[in-house]
Structure 1
C-alpha cells in the first residue's frame, strides 16, 4: 500500500523531542488496487476482466470515506494523440462498469495517461500487452496521528542515527532519524503499526505499537551493539513442529535479517538452529533431531545467499536440544521459543 502525503519531521528540543501526538488529521491511503487489460486499439473489457472489477466494486461498498482513481494506459504504437484518446476511453469503460455496480460517479476520478506511463517495455508483444491496461485504486480517507520516538544505544543510552521501517495494514514506508536518533512520522490512528529499527554496528529491534491520539506515547528503541561473541535471537521467528518450514507469520522476519546484514557489511555471523525436545537427554549429532536443527539454520543461510549476501560472511550450525530456553517446556509458547534461530557475531571489522 502507499500513502499520499508522508511528512517526516524530526523535532529536537533541549535534548528531547516534542511529541504533538495529540494532533489528529486526515490523509488518504491506497487500500486496494486492481488492473484490467485490453486488446490492441480496443476499449472493451476482455473476458474475465469484469469479474476482477466486480470483486473490486464489492470491496469498495464496504469501505467508508472512499474515492477511486482510475487511470487509462496504452502501448506506444500509433500516434500520441490517438493513444491519449484511447486511454481515456479505457478508463471510462472501467468507470461506467463500477458506476453500474453502485459506485457513485462523484467518488471516481478518471485520468488518461496515453503511452506516457508504461509498466513494461514496448519492444516486445508481451510488454505491449501489459501496457494496454487500466488501473483503479481505492483511496480511503483515514484519521492519522503522529508516532514519535528515539533510537538509542542499549548500553550508553545515547541517541544514534538509524533507519526506521513502518508497516501497518495500509502503510509501508521508511525514514531516517536525525543524528540524535529522534524521529516523527504520521501513521493511522489506533491501528497497529510494526516499527523496525536498523543502524550500522547494532542488532536490530522490532516493536508493534498502537498509536493513540488520546493517549500519546513516546517510544524508545534501545539497540544492542553487534559485538564479537554477542548473540541475538530472532524475534517472531518460529517453525512448524518437526519441520524446517517457517510459520507464515514468521516469514516477514527474513527480510529484516537481510537488512541487518546489508547495514553491517563488516561482520561475519554464525546462524544457529535449535529444536524443541524438552525433558530429554542431549541428542547426538547422528540423530534426526540434530539434523533438524541444522536444516533450520541452513534455511536461513540459503535465504541470505539467494538475496546477495556473500557466503563467506556466514556459517550455519545446529545445536539440537542442547541450549533450550525452556528445558522442561510444557506450554506451546515455551516450546515455540525452543524452536528458534540465533545470530552469533563471529567477527567484526573486516569488510568482505
Structure 2
C-alpha cells in the first residue's frame, strides 16, 4: 500500500488541524476537500472568505467541514501581534516591521497558529516564493531540541518499490541551506532520519552522498566535509536516541542499488538499501529531486521542513492538488505521536 494511503488510514483515528496559508488557491481548496472528505482532520483555509467561496463554487467543491479564517477578523490577531512584538524584543531573530502588519501576513499568521497550538501543522508556498514562507518559519517557530539546523526534505515514492523503504525515498536538503557545513549536514541527516522512521515505522538507512565512496585520502574539501558529517551524524543520532544506520561518503548508485554496491565492494547496512539520501549541497539536492519528478514521473511530496518542534511544509508553486494533499497527510501524521500512529510496534525503530 502506498505511503499516503497507509498514513491516511491511520490518521483517521487521530485527525489533525492543518492550516493552509494560501487558502484561496484552487489547488489548496481541492486538497482541503479531499483531506476533509477522508475524515483526516479539519483543513483551515486562510484568506478572504468571499474569494475562497467563489473559487470553491467555480470548482464545484463543497466547503463543509472546512474552516475558513480571515486574519483581519480573527480573535487571535491581537495576541499574535503581541507575540511578534515579544519576538522582536527577546527572540534573537532579525524580525523587522510593524508587528500588527506582520500578524496580518498569512505566512506569519499560519506559523503563529501552529506555534501557539491553534493548529497542528501548516502548509505554505503555493503562490509565494519559498523565501517568504521560510522567513516566517525561521523567525517564529521553535527548533527541535538538540538541533540547530532547519532544513527540508522531499519524499519520493515508486509504486514498483524499486528503491528506499518499500519504494519510499527521503531526499535532504532540497530547499533550504545552499552550502551546509559538516555540522549542518549531520543535523540534516539525523532530523530526516527521525522523521523517516516516524512516517514509515522502519529503521532508516541514511547515506551521505558524494561523488566518491569511502575515499581513503580525499583531496577535495567537499568530500572531507561529508566524511566529517558522517561521524558527527552517528554521534548525534546516539545522543538524540534516533535509531538508524548511517554511512558515508557514498555515491548515489552504491547507496540505492544493491548490484552497484556489490560491484563496487561497498558493504554495510546502508549499501544498496538507503532510504534517506543526504546531499552535499542544495544544488545537487534540488536538481536531483526535480529530475526524478519530471523525468521518471515519480510522485513527490514536500518540501517538509525538519529541525522544528512543529510540523510545517513549504511546497513548490508548481505543486498539484494531489501533491498538496499528500503533503498535508504527511505533516498531519508528523503531528501524531509515533506510538499512536503505529500502536502495534513493539520497539521504536525495530518494526
Structure 3
C-alpha cells in the first residue's frame, strides 16, 4: 500500500454485476436479472453463450467496491476490459446490465441532466491522450470545466491558479499545449480534472505515453497529490510495477472478467491462478513484502529487542537485523506487537516467493 492516507472502510463506489455487451441484441441475455446471474461459474457460462451468439463481451459480471480515500487499480492486458469498465463507471459507455452505486445512488437510474451534474461536480477524469484544447493556454485549459459550470471568469481563474500551484506548473500559465513537454501536458490534464474538486477520480492509463523517467516522476506527483487531497480513485494500468507503487487494492482482469481482487502483496503471495502468477512473477519479493507480512507470532519477544513498524519494507528491514541477531519486534499502527523477525525469517520468505527456476 502506498505511504500516506489510510483508506476509510466507507464505500464510495460500488460496481455490481456490470456487463457490457456489443452486438445486435445485447439485452436479450439478461431479462430483468440486472446482471446478477448467479455464481462465477454461471457468469462464465453466460459469457461464453453470449460470445457463441456472435456478440462481444467487453465486461462480464464485474463487481468491486472503492472505499473513501482509496486508490483502486484495475489492470490487465490490452483487450481485458479494464478501460471499458472505467468508462461504464462514469457512463461514458452505457453498461448493458448491472448497478453502479455512488454513495448508494444507482448512477444507471439517474436522468441525463442528473448525470451531467454528477460529472460536472463529483467526477474527475484523466485519459492517456491528455485531451487538451490546443487553442487554450494552460490557465484556461484548467479553468474550462468551471466555465461549463457557469462560474465567473475571475473566480475560475483564481481556482485554476490554485491548482497550478498544486501540480507544480507555476510560470507556465500562458503556455499553449504545443509548448509543453509530455509530462507538463499530463499535469495540465490532471489539474483540469481536479478543478471541479471531484469526489471520484477516474484515471485511464494516464502515464503510459510518457518516457520511463517522466512516468516515475508523475507517479510520485500523483501520490503526493493523493496525500494532500485524499480522493477516491479508480486507476487503470497494464503495468504491474506501476500498480505496485500506487495501489491500496487492485483487480486483475482477463477477457472482461475480474480474476482476482486484493492488495498487491496478496496477489503476489497468493495468486488465484497462473494468469495472475504470470503478472507477478517478475516482481522482486523485497519490493512488496513488509515486516508485518512475515512477522512470526510464535517467536519469543525479549526486552532487548528493538521494534519496527509493520509496514517497514524488507529492503529497509535488513540493516536492523544486522544489528539485532536475536531478532526485532514488529508493531502495528495501534502499538500492538505482531511478533518478531530474524534474518532466518527473511531468508525463508524470500526463498518461498522466489520465481520458479531461480538459482537453477
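Coordinate-derived values only; no laboratory data. This is a predicted model, so every value here is computed, not measured.
Assuming -13500 is helix-only ellipticity at 222 nm (-39500 (n - 2.57) for each DSSP H run of 4 or more, over all residues; to 500) as calculated from a single structure, say which of 1, 2, 3 it is. The structure behind it is 2. One of 1, 2, 3 was used to compute Kirkwood radius over Cα pairs in Å, and the answer was 20.6. Which one was it? Working through the options, I get structure 2.
Here log10 I(q)/I(0) by the Debye sum over Cα atoms at q = 0.10, 0.12, 0.16 Å⁻¹, for residues 142-341 alone was calculated and came to -0.49, -0.69, -1.08; which of the structures 1, 2, 3 was it taken from? This value belongs to structure 1.
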